[in-house]
Structure 1
Amino acid sequence: MAKSEAVSTTIALSVDNGSSHIKGIYDTLENAFIFPNVVSQPVGERFLLTEQGNPLDFLDVRITSPAITSEQYRHVYVGNLAIGDEGVVHEIVGDKAAQKKAQRPETMVTLLTGAAYAVAHKHEADIRAGVKRIKAHVYLGTGLPISEIAKFRAEFAAKITSGVHSVTFVTTPVYKGVTVELEFSLPVDIGIDDVSGVYDIEATSNSPLSHKGFGIADVGGVDMDIAFFRPGLELDQRHSVGTKIHLNDALESIRNEVNAEGEELIASTAELTDMLVHKEYEIYAEGKVVFDMTNLVNRHMRILAEKVLKSARNAWKHVRYANEFWFIGGGAIVLQPWIEKLNAELGLPIRFDAAEYSQFRNARGTFLLLSHALETLPQAAAAAEPEVEPVAAETKDGKDAD
């Protein structure tokens, strides 16, 4: 009987499933990854021109999961590979943004894809040596927006821990043909997105927050979570609130106006987000500037910045002990210039997180909490040494080969 080898492993993983980008960290803070929150259902067959390339840029996966019942999400492109695809493309805009994060099928698709990537990346040497199957127990930390946490925490946790989820990389370079079987546990339950980021700021900032009373807003592509903390990092549940700002929809409007010039100059809101983060307002084609977005971006972002600042102030004015207010998250990086310009007239004690950390704050904070929880679980504190076991090779119809 033909044999192939399988690896059994454990991994500690935090995932911030943002509406613009998925951010993940596994085993140590240095092992971080990010990819756009874009999913597409491919049309036809994809042919690789080369077996080289970063696997993260070519996430082509087949998923079998008790948490995903729709056939349309069985075979998908995820992240950069999905951007500009000719199939059915899902971004978290419009109707998708109106849905609950805990209930969108894309949330589970990207979570499972991110977890499978982390496991495969951890065992890339084994894969290059011929391993085609990895069985992983994942100690997961992840979160939901404030507006969803009370009602949907149990439902979301049940989906994640519902059994074994299988992810097979189809044409992904390096990982092609590799199947990762995932089983999850949640040592820190489902966290609150905004709150998680505070713990990382406290751990890494030159001016710790624990002795202060403050507010903090996590600005995402759809939601903005506003949380308040009393001195000692005591969460004020009464005044903390979640609201929708629909940053992604504003970006989609900008993208549509740019593309109305007759060419698809910007393929997705995720691509536009990266351009705005890096302040790349000029669009080139054939080496020449074909569109300058400066005025267009200023118009839309000022309106949105006014909305965000108004929401923050409406919550803040009722909290007497909060002497300063922070903005974190990918959306905060995008909106910072416009919020700062508005605040120049107000003079409020508003702080912005460092750009190099802001987008990863929730993933980092969740990872710190997860690591602390795992210290009380000796069997999980360190990833187990990979165990190689013989597994019967399968034929194309799924039966064992004799």
Structure 2
Amino acid sequence: MEQLIVRLGSDHHQPVHWIVWSQSEQEIIASGELPNADALSSLSERAGERPIIALAPTSDILLKWVTLPPRAGRKVIAAIPYMLEDELSTDVSEQFFAIGPKRGNEQAVAIVARAQMERWKSMLSNADLSCEKLLPDVLALPVNEQGWSLLSLGTNWLIRQDEWSGMQGEPDWLMPAISHYAKQQETPLTIHDYSGLEIVVPPNVDWQPQTLELPMHVLVKGCEDASFNLLQGDFKVKKQRNSQWRQWRLAAILAVVALTLSLVDRVITLTTLNAQQETLAAQIDAEIKRGFPDIGGYRDVKRGVGSELAKLEQGGGKVSMLVMLNQLASAFDQTNVKPQSIRYDGERGELRMQAAATDFEALERFRNLAQAAGYTVEQGAINNRDDQVIGSIAIRG
């Protein structure tokens, strides 16, 4: 896993140091220094999917321990700003209080102006850098129980005194501060120098050079171990979704919509087809019962109709109704005689029907044509009904 670490300045005009560090390989991928915060945008492409940790100058942050009552709860911790009100030169409403580690009844607090927090936030957001952790720079230095840790970064020194205190600023005022503090100690003050500085060591100071590394490399190791984060409360960062998911999210949504529409369309089509099938089945059943009123119940339409047709074709007189109708088809067509009802006597091989024609002559022509086809035709009663002539006809093969 790789991460980008940037050390911001107090304002947009101060230099910005950065480093890309591989945790898995334990090596530096790249590092450098930008002239100001406006150049941070050049790191957006380099940042990629890497998590970003930002370091803030401790000169803008007050690190304090606050003594709490025994068994203090959340309400007491929430009242810390008002407990420190007399020690601050500005209104507590203008300050941001970040809660750090707790040691017994001692609560660590980092105090920084809200305007300064907004300034650091804008530096990163303007460069399209999503930072998950903001840490006072001195808290990224190694903790040495015997003495202080010192690192030179650009034109500034970073000094870590203990777990929750440190100084950051120019050497011109930090060196006198070290000298003044050392004079008040009974034993020499040990300074662990991680920058290999060539200076005149003040009295009562034990200057201990450490293994030389890039300044940002030293801070990287501290960033990995630090659990504190200034980005809390009002400045807490909401977890951002993976950018690759953001890129493919629209495509995924469209795919889901297309699939849903396809399923809906299939359901509608299936429902329509089922309804049509039910309607068609009802029509077929009605037609079968109209043509074969004695067919009774059946499960298989094809088999039921086939059975009825077989009965018609295999009458006792060995004369098929279907054959008779087929041979009389020409007579029906030529005379325009239309049967209204048909009954077939299989035993006698006789076809009886009520037929409608336009006039008497049409019925007579039908009789002649049927006889010409080899059938015996007997006409029964003939009646006029509306504009038609209805007659009874018996045909035997």
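Every read-out reported here was derived from the displayed coordinates using simple, explicitly stated rules and does not represent laboratory data. What you see is a predicted model, and the numbers here were worked out from it, not measured in a lab. Cβ atoms are built from the backbone, for glycine too; each structure is taken alone.
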If you work out FRET efficiency 1/(1 + (r/R0)^6) of positions 14 and 254 (r between Cβ atoms, R0 = 30 Å, to 0.05) for 1, 2, which one comes out largest?
1
Tell me which structure, out of 1, 2, gives 10 once relative contact order in percent (Cα under 8 Å, 6 or more apart) is calculated.
2
If distance in nm of label points 7 Å out along Cα→Cβ at positions 54 and 374 is computed to be 10.8, which of 1, 2 is the source?
2
Name the one structure among 1, 2 that FRET efficiency 1/(1 + (r/R0)^6) of positions 6 and 22 (r between Cβ atoms, R0 = 30 Å, to 0.05) of 0.65 was derived from.
1
Can you tell which of 1, 2 yields 37, 27, 17 when semi-axes √(5λ) of the Cα gyration tensor in Å is derived from it?
1
Tell me which structure, out of 1, 2, gives 19.9 once mean count of other Cβ atoms within 10 Å over residues 118-125 is calculated.
1
